[in-house]
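Throughout, read-outs are computed from the coordinates displayed, never taken from laboratory work. Every value quoted in this text rests on a predicted model; they were computed, and no experiment measured them. Cβ atoms are built from the backbone, for glycine too; each structure is taken alone.
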Structure P
Amino acid sequence: MLTLRKATGQDSDLLYNWRNDPVTRHASHDTSEISRDRHEAWLAASFANPHRLIFIAEERGRPVGTVRVDHGSDGTAELSWTVAPDARGEGVATRMVRLVVDDISRGCPVRAEIKAGNDASVKVAEAAGMRLFTEDRGVLHFYREASSTRMQSRR
């Protein structure tokens, strides 16, 4: 069973290693390797940002991926995700993104930016109910409306 928990400072090494993995870097907007100092500064700023959430997905206690949620001033939530190198091909991304999207889309629209050619992430976004609405300079923009029906069904 896949579970999500909020990331903590103890996840720094894990997140650093996942971010610098060559496959992850290739799929990122910024493909450069990140220094430890830059990562630590980013993580500290992320934890201090009240509009950002970072989740660690775990399966049977094993960390298998991460989803970042940035709540924008326009009322949308932008998602970004990474799968642990040793968990790729297990359907982790689809399950963890769906968990996050199903929860946060009850209150706000959800979006994601995916580099063109990243077919795996396109499938994840589509499985989470996001649809491609535009492409701009090699970046695919996906969007899902807020779901009022899910809010009503939970009452």
Structure Q
Amino acid sequence: MSNSLDPQKIDHIGIAVRSLETALPLYRDVLGLSYLGTERVDSEHVRVAFFKLGETKLELLEPTSEESAIARFIEKKGEGIHHIALRVEGIEGGLNKLSEAGLRLIHEQPKVGAGKAQVAFVHPRSTGGVLYELCEPVLGDQLRQKG
């Protein structure tokens, strides 16, 4: 396993919303984005909805609990862009590369995220205020692999 990041593309942009039901019509009906589906990620206390936009997806994140990082984000900053997810292969090597470069990792090891992808976040204090997610989709996963 090499210690290289080498992102392939922006996998998705995460957008924090108070309510998926309220937000869905804007993205699906007004903007006309292709709706890929909704799922619950209990470990993160969120429901997520994905939309296809070219090779990238938009991920709407709705908190399902006050314990959710998304609930705290909305309380502090309001609805809006939460993170940018970079698609990588070999997420462990990417995390090693970032750690060796002195970046602060929120997750030292990948965890399971939406679509069963392996994900890990880099602290925004290390990246000029941008919360980055490394995302390694599971082969054959329809939600992440469309597009």
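As an exercise: mean count of other Cβ atoms within 10 Å over residues 12-19, calculated from one structure in P, Q, equals 16.0. Which structure is it?
Source structure: P.
Calculated for structures P, Q, distance in nm of label points 7 Å out along Cα→Cβ at positions 28 and 100 is largest in Q.
Could you figure out which one of P, Q the value 1.7 for distance in nm of label points 7 Å out along Cα→Cβ at positions 44 and 132 was computed from?
Numbers: P: 4.1; Q: 1.7.
Of the options listed, only Q reproduces it.
If helix-only ellipticity at 222 nm (-39500 (n - 2.57) for each DSSP H run of 4 or more, over all residues; to 500) computes to -5000, which of P, Q did it come from? Don't jump to the answer; show the numbers that get you there.
Details: P: -10500; Q: -5000.
Of the options listed, only Q reproduces it.
Here mean count of other Cβ atoms within 10 Å over residues 68-75 was calculated and came to 17.5; which of the structures P, Q was it taken from? Source structure: Q. For mean count of other Cβ atoms within 10 Å over residues 92-99, the calculated result is 18.6, so let me know which of P, Q that is. Traced to structure Q. Taking relative contact order in percent (Cα under 8 Å, 6 or more apart) for each of P, Q, which is largest? Structure Q comes out on top. Can you spot which of P, Q the value 9.6 was calculated from, given it is mean projected area of the Cα convex hull in nm²? Working through the options, I get structure P.
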